[in-house]
Structure I
C-alpha cells in the first residue's frame, strides 16, 4: 500500500503546483504583457477615475442619456455576479409585461412613439450585461437626448457616429454603439449634472 500511496501523493502535489500555481501565473503574465487593457477589465476612465468597463452595461434612465438594453440580472441591473438572461419565451406573459413597461418608460421619457421601437431597447440580452445597442436603437433615442440636453439632433448624431463600432473583423455581427462611451462623450460635450 505504501508503494502506491507515495507516487500518487507526489503526482497529486506536482499536478496541483503545475495546474494551480504555475499555469495561472504564466497565463496571467502573458495576458498582462500582450493585452494589458483587456486583462485589467477594459476599463473606461474619466478624469483619472474608472467610469466603468467597456464590457459591462450600466443603468442609465435619465432622459438626457442614451439607454442600453434591459438587464435581467438580480438583485440589481447589470450585476456581473448574477449574469444571465431572463429565459422568458415569446409566449410568456411576463415578457410581454416587461416589453410594455419599457415602451411606457421610453414614451414617458419623450421618445417619438410614431416610429417602431428597436427590439434591443425593449428586451434583455442573453447575459443581462450587454454594454452596447444597435445603431437603430441609438438613432431612435437621438431626438430625445438632443432635446433634453439642448443640443441639435445633428450634434448628437455626430457623437453616435463617432462612438459606433463596425462589424467584428468586418463581417461578424452588426455595427454597435457602446452606451457608456457615448454617454461620457455627451457629458464632455454638455454636462447635465
Structure II
C-alpha cells in the first residue's frame, strides 16, 4: 500500500483554495490538485508492505506523542513553487502561522520513520499545500507573476490530529483513505 503522513485541511478551506486556483486557470501546463484533498504532507512513506504496516503505524504514533505538540491553529497563506521560479514543478500554498508546530511534527515523524527503516527525506521541510503541478512551462510566466504579486491568506484551521493516509493512483487522480488518526 502507498502511504503518507499528513495534516489534512478542513472542508471550510476547500472553496477559498478553489478560488485561489482559479486565479491560475489561464496558466497553460498546470494540473490542479482537488482542493477537497488538501493536506500538508509530513512524510511520504511510499509503498509499505502489509507486514510492515503495524511497525509503521507505531513509529508515527511514537512520533506524534514525542513532540508534545497539542492542538494548534494553522493559517494558510502565501504562495511558492518548487524547486524555483526558473524551473517550476509544483505551485504551493504556504503557512503564515503553525509552521513551527508542523516542522516539529515532521521532524519527529522523520526521526521515527527513519529508525523504522524508511529512507530519509533528503530535502529541507517546507510546510505547504500543493495547489498544482506543472507538466510543461507554457504558463510559467503567469505563475511567476502571480507568485511574486499575490500574497493571499486563505484562512485558519484548527489542527488536532495527524493522519496516516493510503493513496491509490487512478486515471482520474489519486484517491485517499485515512487509515489511522493520532490526536495531538
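Every number here is computed from the coordinates shown, using simple stated rules; none is lab data. Note that this is a predicted model, so its numbers are computed, not measured. Cβ atoms are built from the backbone, for glycine too; each structure is taken alone.
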(message) Of the structures labelled I, II, one was used to calculate distance in nm of label points 7 Å out along Cα→Cβ at positions 148 and 164, giving 2.1. Name it.
(response) I
(message) Out of I, II, which has the highest value for FRET efficiency 1/(1 + (r/R0)^6) of positions 84 and 116 (r between Cβ atoms, R0 = 30 Å, to 0.05)?
(response) I
(request) Work out the source of -0.25, -0.79, -1.24 here, i.e. which of I, II gives that when log10 I(q)/I(0) by the Debye sum over Cα atoms at q = 0.08, 0.14, 0.18 Å⁻¹ is computed. (result) II
(request) Could you figure out which one of I, II the value -13500 for helix-only ellipticity at 222 nm (-39500 (n - 2.57) for each DSSP H run of 4 or more, over all residues; to 500) was computed from? (result) I
(message) Using relative contact order in percent (Cα under 8 Å, 6 or more apart) for the comparison, can you identify which of I, II gives the largest number?
(response) II
(request) For distance in nm of label points 7 Å out along Cα→Cβ at positions 76 and 100, the calculated result is 2.3, so let me know which of I, II that is. (result) II
(request) Using distance in nm of label points 7 Å out along Cα→Cβ at positions 20 and 36, single out the structure from I, II with the greatest value. (result) I
